[in-house]
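Participant: Before anything else, here is the set of structures, which you'll find just below.
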Structure I
């Protein structure tokens, strides 16, 4: 059988970018390019159309090449990071089903989208890994290192940002926190579901237990996302998933995209398991900050119920993840067990970075209120 090869337009470019508008702010150029990308997602049979007319993606491709250099070759430009993580998320979200128009999934297997995703992930992951001393992780006693990390992260020192949330954040700041948090809170646990298929064993069963509790054991009114929606409703806020997408800092998007990467590639199973261990262990300390703030502000029970639920359940989940997932995996894969630590440490590093970005965003949102 004769194979059919679709020649896709190149993503990389060299020389001066003649397509981006020289007198336009970089953020505006990226916004224009993102809008073009959204239009590309809706093109019927995108790969075929690009083969016929590659010019329909020209503006986007030059913006992509510009952003990759600006974000990862030393400058670390904020707008470039934001653009790249938003584009990557728009591709990754197609792994999930949103109960929307089925035509929105027309290009979910597109080779062009795969190439865009790979070009971003390759540069981004190299940049992320450069911030971790991987060689030192490979020399550690993995099981003891996991136990020590968990012992510390159960009750970490209160950071400046956490203290601000606890003691100073206003009601408007709390609403801003909910808006950003809804990005994950309304689709909670969805990425975990991507690693549950396959051979049955006690490790898999523990992960299923975690997912079932996140999903309210199949009862919609008990699903954790339902509790988050209730908090939003208390303030007459938007309860639609991704309703506040434009408020989400790139650092938060990076956490989501990193989880997509490590759940969709089974080779990264240990990294994701280590990351989930940290996430479940560290969650209660963060939620206590939010709960303390809500109580100080005299908010209703419904306006803080999600935090109370998570504190109770994630304390249990963290212990499950250490005892019944991470440590058994370290025994099962002794030569690769250090990847559990890599996942754990990366999740912590990226989570701390995201938390700082959220606090910064809250402060900025509160400034007009406090000034008034």
Structure II
């Protein structure tokens, strides 16, 4: 068993580690996730346009061009990987690298949803707000994208020789995990705390107690809890399989906030900085606690501490940036604690008992 294999070529079919099918090499997975990044960014551009360009009336836009050209490039690359294996004498499913099967199935689903999206826009209209997140064709597109994007993660997960990968070795899987979290948050934009500006955070939790709180307060509270689950779940899943390298949590925070700031028109920069700082602290927690399925106590402590740190820094950043605290102390002091409890609950669900 190796701690972090740096394999650059596909593992051959029939090897003891693959059982008859090839495993994509590092460069193959890296290209896959970078091309997936292309059409992920295209989706974020399209989402921004739907929300910020009122005169948007056509399917044929620059944002769709980036989005669908990225898909075409990604699809062509995956098909070329299959063709390369076919040329080497592999047939049928044996030509599909381990972990690439769901992506192969997702390609025609994505293409069909793209055609459906064109017809939807033509005959029903262009979404301009929250309805973009519930469009059936968009939901099929996002599901297909997740299956394609997570391909490098499945590749690395299947390699039982890799236990503690270096950051370089983990990079394709880490990017896949990070962009997937970003896409999930994008389609949960109605409960995404990362897009709040520091001013909005302070104002949301500033209200007359007797009034029971404003709608904005309820929105922020719910968004904190939902966003926390989306941010902590990838890490809790990953540490069940790997000893994550230092930088994995920072990578997750950086990618999520890179795309979040674009959606928010770069008005949430203080929030973005806070999340990235939290990512660094969480990396330290990973290093010190080494949580895993066999170390349940450390696993749960990590879930609690990582969640608490994320939202303590979130509110601290808003307070420092605005130079004032929200008027309702219970809200901004209790929210990080509530998020921490949710994190522990998720840890208990994922790992009820220690793995022997």
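Values in this text are rule-based calculations from the coordinates and carry no lab data. Just so it is clear, the structure is predicted and the values come from calculations on it, not from any experiment. Cβ atoms are built from the backbone, for glycine too; each structure is taken alone.
Participant: Taking distance in nm of label points 7 Å out along Cα→Cβ at positions 190 and 286 for each of I, II, which is largest?
Facilitator: II
Participant: Assign the value 138, calculated as volume of the Cα convex hull per residue in Å³, to the correct structure from I, II.
Facilitator: II
Participant: Where does the value 3.1 come from, among I, II, when distance in nm of label points 7 Å out along Cα→Cβ at positions 38 and 294 is the thing being computed?
Facilitator: Of the structures listed, the value fits I.
Participant: Upon calculation of FRET efficiency 1/(1 + (r/R0)^6) of positions 46 and 158 (r between Cβ atoms, R0 = 25 Å, to 0.05) from the atomic coordinates, which of the structures I, II produces 0.00?
Facilitator: I
Participant: If you don't mind, another one. Tell me which of I, II gives -20500 when you compute helix-only ellipticity at 222 nm (-39500 (n - 2.57) for each DSSP H run of 4 or more, over all residues; to 500).
Facilitator: Only one of I, II returns -20500 for helix-only ellipticity at 222 nm (-39500 (n - 2.57) for each DSSP H run of 4 or more, over all residues; to 500), namely I.
Participant: A value of 11.5 was computed for mean count of other Cβ atoms within 10 Å over residues 94-101; which of I, II is the source structure? Display every interim value, and only then the final one.
Facilitator: Numbers: I: 11.5; II: 21.8.
Computing mean count of other Cβ atoms within 10 Å over residues 94-101 on every structure in I, II gives 11.5 only for I.
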